[in-house]
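What follows draws every value from the coordinates through simple rules; no lab data is involved. Given the structure is predicted, the values throughout are model-derived calculations rather than measurements. Cβ atoms are built from the backbone, for glycine too; each structure is taken alone.
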Structure P
Amino acid sequence: MSGLHHPDSLPSHQHTGLAGRVHDVLDSADIRINGSRPWDMQIHHPRTLTRIALQRSLGLGESYMDGWWDCDALDELFRRLLRHGANRISQNLLQRGLQWIGQGLFNRQNLHRAKDVALQHYDLDNSLFEAMLDPTMSYSCGYWQQADTLAQAQRNKLDLICRKLELQPGMTLLDIGCGWGGLLEHASRHYGVRGVGITLSKEQATLATQRCAGHDVEIRLQDYRTLQGQFERVVSVGMFEHVGRRNYSVFMASCAQLLRPKGLMLLHTIGNNRTSHHHDPWIDKYIFPNGELPSCAQISRTAEPWFVAEDLHNFGADYARTLRAWDRNFVSAWPQLSGRYSARFYRMWRYYLNACAGAFQARDLQLWQWVFSHTGGRQRVYTGAR
């Protein structure tokens, strides 16, 4: 493609000063200042590039929220930046050092702090998520095989999970991080299972209980580390990103105790291409506090004492399409939402959705579905479902 360069061939310091460093990164990604293409940055404040140079990822996001710059195609801007290695300079050494110290001293996802993300993100007014999501209220990647709409892609995903779990009528299903209950409602309605869902969000628990009324489903406001009992199937969709590396082994051990000897577990999670102990400071501050994305190595290493990996499926490329659909819904619903949220929130939320879409388009992030069984618990070949 014209204008694209391999990361190894980035021009070095064609511009001078702090702002010049940002110019170099933008040049390498073929992003122009005040250019005419949809992915070009339109600068409104003279200190924008200096602010980005000093504060990196945090400065980039906050300056957008403050209206210092605009871009018609934010997702493409981020795809280009990440494709050309800008993620390697997204944090300065001070930010990385503070993260390393903090993660070494504190468990950012302990029983008390695990509720932070529920309070800041998932306990936002349910009307926001009802406007943005599909009718199943699925806040995770859709499966766009043979789907033309967000609603169909999410139904496809829910049914894919049920088929991978080989659900049968009367089975018990535990959903760790059940959200608004869409998966449990689907599994109960179409597969006849008896379900238990746990969440830390009061808003989610209230709506999930309402949605699952009339089904053999119980919704609990509870942490996975305090749960007792055993289930024939265990599933966790979009929750492992909030577990944190210091708790991966605890999570896997808890799931092993909760899963019956011949049961199956499905883990649906966003993941990093490489193991990293760093998180994006803007996402951590404004969207998902205390979140961490695992790598394949971290998942397999912490699952190893307990489970056999029966199947691994990556459909991360579908997440960009899902996020763009959420963004369109959010923009369409903004006239109804604007009375409850500020213009700065509008910019923050669109930045979040489009930055993530760009990361999936660049294949900088992945979406995995792992299927696990107990070591020695399953004697026949797992054929899976696609």
Structure Q
Amino acid sequence: MDLQELRNQIDQTDRELVALFERRNALTTQVGELKSKSGKPVFDPEREQEVIQKRLEWLKDKEFTSACKSLYTFIMSISRQGQRKLCHDKLDALLAQLEKNRMTALKPEPMVAYQGVEASYGEEALCEYFGENTCRVHFPNFADVAEAVRSGKADFGVLPIENSSTGAIHEVYDVLKDSGCYIVGEKKLAVSHCLLGNEGTAIESLKEVYSHPQGFLQSGQFLKQHPDWKQVPYQNTAMSAKLVRDSGRRDIAAIGSARCAEAYGLTILKRKINDLLENHTRFIIIARQILPDPADNKISLSFGLPHTSGSLYGILSFFAINGINLLKVESRPIPHRNWEYYFFVDLEGNIADESIQNAVCSVMDETIDFRYLGNYRSEDEDE
């Protein structure tokens, strides 16, 4: 049998498979209608595992067991997706909640909270997003920023969520999940670290260096050249600069920005000490209410999953089925539940899109502690 004959037989087999696939979907749609009428949940994990196991028993060539299991796991996801179109109760409740939490108008002079002190990278991101003359208030911790927004002390908050060279800022993810706030925007800030000291300080005389842990991580190669320096973690790069200024000492330094040096009257001992010259930090803008816009093209979600085989694969399949592009997946451990995780997902789209609503509806139904974190405009669109 030559190649063309084999291809012809594959085409015929696929024709039969497509017909059977359509027939199966018609039957599962009827199942969904009955479930909707009786109030039964679409997802029945025990029943699904029974169905998949029976299909594996029908398999003659056991070499294909793993592939067959993957195939039916995906087919079942497609079936559940179709059934959920008949019962959008959870999605309808979410959309109603979002409509209730819609911001009717933006204050002409909003109060914006950020972590750190004057001249921190957070303040710089704030000024680039809202403007230099924006009313602002600073707090020592990320959680304090979120609480200020949640309680109404601030209209918006600015928080760093990830760095291009060192990755996610996990503390912010942990704060975000339970903050009760929505992400309404983002700002990517170019970060260029400098070594800062009081006037008259010589690099050769340094004993200690202060910075936020991210500052140390992003300047690792430079710091390796000075193994005798004690690295002292501090709350914020700007707060580190302020500490050095207030100490008056000439044997300590801080890692911070040129903006910090100007604000606190420090000398730049060395510029551009970060490992990567293209070093950026992405900041998120949070608020108590949403600011919907048809141009919003990025969605953030969070949810928990049990420590079971294929649980994440099953959830991610809903995005694939609906042709949705995933931008980022981040995980964080669930406290007091060993080997179970919260997942944070960024994806392309607008919550008004039917494909997004279909996927979100399925994810809501099959995850633990689902949170809709926001729909906003990706800054990549502006570049």
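When distance in nm of label points 7 Å out along Cα→Cβ at positions 57 and 233 is calculated for each of the structures P, Q, the largest result comes from Q.
Consider the structures P, Q: one of them gives 0.9 for distance in nm of label points 7 Å out along Cα→Cβ at positions 17 and 49 as calculated from the coordinates. Say which. It traces back to P.
Quick one: Rg/Rh (Cα atoms, Kirkwood Rh) came out at 1.09 when computed from one of P, Q, so which one is it? Among P, Q, the structure yielding 1.09 for Rg/Rh (Cα atoms, Kirkwood Rh) is Q.
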